Structure P
Amino acid sequence: MKSALVVDDHPVTHIGCGQLLREAGYDPVLKALTDKEALTAAEAHDPDLIVLDLGMPGLGGLNLLEPLLRRAPNARILIFSMNEQTAFVSKALAGGAAGYLTKNSGPDDFLAAVSALEQGEIYLSHATALAVATTQTGGRADPLSSLTSREHQVLVLIGKGKDLQGIADDLRISYKTAANASSSLKKKLGVRTTPELIRYAISVGA
C-alpha cells in the first residue's frame, strides 16, 4: 500500500489533501503541522509521497527539502503552495522537488500531479511551466530569485503578519539578524518601508 505525508501548517489543507490522496490509493496519509513533525514522520515511515507547503514556519519549505529527502530517500515531493513566483518553482525543483502545484488548482490537477509523480515524471501546471520557461530563456529576471534561504523564510513570515521579534522567535535567530534580513529584503525587492514590504510579501504569496 502506498503511503503519503502532508506537511502543512493549515489543518484544512490536511483534510482536503487527505481525501484526495486516499482516493488515489494512499493509506496511511500522515500529517505534519511543523518542521519537526515532518522530519520525524519522514524518518519513521519513509512515505512514498510527500506533499509540502513552502510557507512552513521554522525551517521553511525550501529548507525542508534536503533533510526530508535524506530521511525518506524514496519519496517523491510535490510542492503545494500559494506561491506562484517562478523563482520559488525553480529553487524547489533544484532542491529535489518532483512537482509544483499552486493551491488555486482544482482537485483534478492535484490528482494529475500525484499520478505524474507516481510514474516518475516531473509535474508542473501548464501556466507554471510556461512561466519558468520564459524566465529561463531570457525573460525578465524575478527579483525573488536573488533571495537567500534565510531571506525567503523572513519574507514568508512577514507575509503571515509576524513582526521582527516574532520572526526571530519562530526562526530561533536574534532580533538583529531578523532586522538585517528585513533591510536586505527591502533593498533587493525595491521597497522602502516596512508596510510596503508587508504588502509585497502578501501580494506574491510568500
Structure Q
Amino acid sequence: MPTTEIAVFPLKAGANIGDPDNHASPVVNDTLDTLKTIDGMQQINFGMQMEDQSQFQLMVTWDKYDSHMTFTKTNTYGPFLNKFLKIVDGEPSMMHADFQPEGAINKAFAAPATEIATFYFDGEPPSNYLEDVEKCTKIIEKEADGFLGAAVGITYETLEKEGVKGKAAVLAVGWQSKEAHMAFRETQCFKDNIHLLRGGAKKITMWHVQFMEYQG
C-alpha cells in the first residue's frame, strides 16, 4: 500500500511560492523537481493552508514507507533539505500514514478544499477506530452537501502534541468548498456522529488546503 508523507513547513515572512518572481518560488520548484527523480516517489500534492497562508502543506505519495526512509539516508538528502529550509521559519512537522481505502486520498486531493484533521491519541487509537471512521464517512457521504471523498491513516510515528504522546490519525476529506464543510459542522448529523471521528483523541488540529498536483 502507498505511504503518504505529510509535512507542514512554516515559511518565512515574504516567501510567496505562488509568485514566480518571489525568491521562494524557484526554491520550491527545485525541491519538488528533485523529489520527482527519487525512486519510489509517485505523486506530489501541495498548497498553503487556507487558515494561515504562511503554512506550506506538502503531501508526497511514496510506493512504500521504506522508499522515503532510504532517500533520507542518501548523500543527496542533506543538501536537498537544507536548501529548502532556507525559506522556512520555525519547526516543520512531518509524519507518514497509509491512507485507506487505498486510492481514496486522490479524491480528497482533487477537491476544491481539502480538510486535513489530525487526531492525537495517548498511546494507540482504539482498535476499532478505522472501522468507526469508515462508518462515519459513509454517513457524511449520504447527508453532507459538498462532500467529495475521504481517506484516513494511522501514523507510523509516535508523536507528541501538547503533552499527548502516541500515534495519531490523519483524516483527509474533500469538500466543494471550505464553507460547505463549516456548514456541515453546524448540522445535527455532524453532532450525532463526530464521536466516531474523535475516538477519544486528546488533541485535534484541523485546517483546509486547496491542493495542487506538482507536474514539474
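Can you say which of P, Q returns 1.8 when distance in nm of label points 7 Å out along Cα→Cβ at positions 20 and 52 is computed?
P
Given 13.1 as the derived value for mean count of other Cβ atoms within 10 Å over residues 12-19, which of the supplied structures P, Q does it correspond to?
Q
If helix-only ellipticity at 222 nm (-39500 (n - 2.57) for each DSSP H run of 4 or more, over all residues; to 500) is calculated from each of P, Q, which structure is the one that comes out at -9500?
That value comes from structure Q.
Out of P, Q, which structure matches 4.5 when distance in nm of label points 7 Å out along Cα→Cβ at positions 108 and 172 is calculated?
Numbers: P: 4.5; Q: 0.6.
Only structure P yields this read-out.
Which of the displayed structures (P, Q) returns the greatest value of relative contact order in percent (Cα under 8 Å, 6 or more apart) on calculation? Working shown, then result.
Values: P: 16; Q: 27.
Looking at the calculated values, the largest one is Q.
For structures P, Q, which has the highest computed value of mean projected area of the Cα convex hull in nm², for residues 92-163 alone?
Top value of mean projected area of the Cα convex hull in nm², for residues 92-163 alone goes to structure P.
From P, Q, which structure was mean projected area of the Cα convex hull in nm² = 11.7 calculated on?
Going label by label, the one that fits is Q.
Any read-out appearing in this document is the output of simple, stated calculations on the displayed coordinates, not a laboratory observation. On a predicted model such as this, the values are computed, not experimentally measured, just so you know. Cβ atoms are built from the backbone, for glycine too; each structure is taken alone.
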